[in-house]
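Below are structures written as structure tokens.
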Structure I
Amino acid sequence: MNGKIKGMLIFDFDGVMVDNTRSGLIKIQECLQKIGLDPFSGNTMEEVRKNWGAKTDDLLTLAYRQAGGRDGQMAEFMEIFKQDDTERTKSYPSNGHLMKAVQSLQKFGFITGLISNRQMTSLTSTCWLMNFDLSVFNYIQVVDHHPFSKPDGRVFDPMLNIAAQQGIVSDKIAYFGDTILFDYAAVKNNGAPIKFVAVASGANTVEEFKAVGISEQHIIPGHDKMENFLSGIIEGRNLKMSDD
């Protein structure tokens, strides 16, 4: 990093740094079918989509109950889902371009962070399979590190403390997330003037983000538009967070 610190950019992992939401939804469908449940009964997959971003066990419990599952098969469903899924993870789209974009933001003067509802073992194993370099983030926070997780607004407190130590005020902090019920809610629940950038990568749509009051300028209309948006921060087209 050269010169003055311009702000802090914090990213979610799934659906933001990694384009894996649609693949994850398909995986839940397939696992429900393997135990004889219909993933398309009622509003099962719609409810799963809207609650994407929850802790894995909570999301699986929701999917199982919505599909009409009974207590006797819950453990089997969980086990099937959590079995090694190496090939699926390796099939996620390459995101080397996003790693380079985040590195460019660091060099430009931004502190970068990651906040995820994953456990550290899950995060590191996924990154290893994808050849994703976590060192592009100055700070990483997962559920192992803090007693509060999204949508609790206190999930941001450690990053806000780091920002304060670096002389970064809250209105020069932005969080990139892909869900309304967890990412956006956490920002709102914190109360600090953190900017929220919505990534419409499959969990919530552009229209849904607009409906809760997020301006179109702060909505990335697809994961494939992430790199351009991040470049636009450096070029002064997006966020306008620096004083330069």
Structure II
Amino acid sequence: MEETVSTSEREKSSLQLIIFDMDGLLIDSEPLWLLSRKEILQQFRQVYTPEDKKKVMGTDYEVGVQMLIDEYNLPITVGEFSEMEVKILDNLFEKKLRFMPGAKEFLDRVDAVGIPKAIATSSNRHRLNLTNRVLGLDDFDASVTGEEIKKGKPEPDIYLAAAEKLGIEPDNCLALEDAPGGVKAAKAAGMVTVAVLDTRYSTADDFKGDAEPDLLVNSLEELDIDQLKGLFK
């Protein structure tokens, strides 16, 4: 894992790219994932708990599913679990998917000042494409999905890949996340990090230690572009 960038090194950097997580940060999909997991576990007479949700939030998809299979000794493979979930989630996304509060407006503000933007999501390309179709979330300069990298969050691979696609050094990138595992990944990549707290699933105490961001806010509505640029000084 790469070392994070020091304060002195960061003084030489500037905001040249904003990399967004997707689920729970831009789109209010976490309740839909929750419904999906509950439905699948109910088929095996198990109960998906808030603690289960917290454990897998922000992790690589296959790693998270394997954790659930192991936790409840489910008689299925990761692939079989995924097939069940695709059918359930596709229906939920089509009917109920919405932007997170302030997400669309913040994206518009980023576009207005001409800062490139990318998506780094643990979801797969199918899920990203469906989101694009439902919400029109398709005007990003680059995107990387969980299936396209070797190691998922909290490893830095997905953030490094997003920066590399646009030829921008990691210390000139700002990562926006809603999960501690995602913050860990971005920090390990050497990026400035901002966490947007969703109190339905996490608390400020979850963002401590190697998951502590440069800035913690309660909503994308709170973010100001000049404020974000100031994190690089």
Structure III
Amino acid sequence: MMSTLRRRYRGIVFDLDGTLLDTRAGMIEAINAVLREHKLQPVDAQDLAHSVHFGLDAMLRQALELRGSGESVEALARQVRQRYLRTASESVRLFDGARELLTALSAERVWLAICSNQSQESAMRLLASFGIAGYFDAVAGGDTLERRKPDPLPLQWLLDRGGLRPNEVLMIGDSDVDRRCAEAAGVDVVLMEHGYGLAEVTEPCARWANFRAVAGELVR
């Protein structure tokens, strides 16, 4: 990516899981705790490698299918979310350099937003628990609108909230779900190599190794 990026983008939209926050272990831990309570065998990260990009409910749905369970996703999802959020301070971490990048971008008055497939409540509570909610001007969760990523609707909704055109915004994600969402909305996208989904990305896409590399491109 070229350093001219810092002059082109008025807004930056971040994915949450695998981009800003390392959440996978915490989500799987919460799912497995509930599976055990219902006498079901636990799952591992490889089992849920695809569904991790679609949010906690999608991961739970896949786990139940893998275990041949007839349990209702809706019936267990609240238990999983409650456990996940209760233990997030121990099982989730902010990726290195993320806080410093957000601080620097905010100082330059860049409009910042979150576009996640986590529920709106989960996304907001996670941001608050890590003390970074105040950096963001808008948050779109997986249940904020009638469609979620990779559909472009949540990203388009965020752009409307910020009064921004697609060519004024950069999306930073970690998966093909993010790439497809951004491209459908006409927004430039870069994927983080520390994330979970690069193996599934089949189309050419710009990548950054870490947030220090991002800061070098986007911060004056």
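Per-structure values
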read-out: Computed 32, 18, 13 for semi-axes √(5λ) of the Cα gyration tensor in Å, for residues 28-163 alone - originating structure among I, II, III; value: I
read-out: Structure with the greatest value (metric Kirkwood radius over Cα pairs in Å, for residues 52-131 alone, set I, II, III); value: I
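Every number in this text was worked out from the coordinates using simple rules, so none of it is lab data. Predicted, not measured: the structure shown is a model, and the values here were computed from it.
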